[in-house]
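Just so it is clear, none of the values below were taken in a lab; they were calculated from the coordinates. Because the structure is predicted, anything quoted here is derived from the model rather than measured. Cβ atoms are built from the backbone, for glycine too; each structure is taken alone.
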Structure 1
């Protein structure tokens, strides 16, 4: 009897510690964003399960029931997620009920939009620019190179360690296989994979 009471107490204490930690991570993300001149706009409850770094000058929009990090998932370091809207007018939008695993990186110089109810695996990277000019004579300059919006539809599943590059659109319900590099747009309702990612199965909803 005493052991069961003690176990119940330990579990309650653990839950309380996790709630405090998640609240601290949320405050830290808002503070970092404000210090960089940016902002985090939440339209409802957001679940912070790992540290989240938002140190860009732009806006990060998180809709209702977005989940950032998965406590039981694999992670590098503390599993930190980076949501960096770099420029003043850059926007990162993550739709409601989307779940992102640990060590996600999203860097936007203009816009990255992710729809509702998406699943994003660990160590996924999403970029809307080249970060540098491809011309070797200009590569060391301050230019971000080519910049083009990334749009990810609703109910998209992006497998672990995938990279989504500038100017791409991924249609609703599509699956991106683990380890893929998406350099061109992918239609809705397909499975795509590889480097560069190509459609490997169509009409997955039938």
Structure 2
């Protein structure tokens, strides 16, 4: 005798963010590669900034990425390329976010950011490299952020940002847990310029 056993299919909604960093080498180039999101603040500044990937923005890998301020962006605006990941695997650990940056005619400033947010989207800790800004025109420079992720963090936001005119080349991204003896960079939660 055959028995039919009803099988229930459970569909689980997945969050908009990934569980781990992805596509840190910006493959395949062209438009902003998968895994990365282009964000502008305020949202009305969207036409003032562009983001993408190319071989001309590469450092050690085949591709790099770029942020470009188009025309004269609004005074208090910025463009960013970012990823958002699950913070749970990193709770209680220190993480290092390291990127090579090359500015070209950056008038105001550019840099990196890493924030650990709670379930309400409020930052618990973070660094936006406002004490280590990149501006003007120069060669490649490695910028690093190290933050300890709180036990209550649910989401990590990290990426590169450009305030105003210029071009910022972004390459050779590293996101990794590190030992508790690796020194922390400043925690700037509450700073005005954070993304």
Computing mean count of other Cβ atoms within 10 Å over residues 77-84 for each of 1, 2, which one ends up highest? 2
Label whose coordinates, when distance in nm of label points 7 Å out along Cα→Cβ at positions 69 and 85 is calculated, return 2.1 (choices 1, 2): 1
Quick one: Kirkwood radius over Cα pairs in Å came out at 17.5 when computed from one of 1, 2, so which one is it? 2
Value 11, calculated as relative contact order in percent (Cα under 8 Å, 6 or more apart), assigned to which of 1, 2: 1
0 is what came out when helix-only ellipticity at 222 nm (-39500 (n - 2.57) for each DSSP H run of 4 or more, over all residues; to 500) was calculated for one structure; which of 1, 2 is it? 2
Figure out for me which of the structures 1, 2 the number 3.6 belongs to, where distance in nm of label points 7 Å out along Cα→Cβ at positions 53 and 181 was derived from the coordinates. 2
Computed 17.4 for mean count of other Cβ atoms within 10 Å over residues 21-28 - originating structure among 1, 2: 2
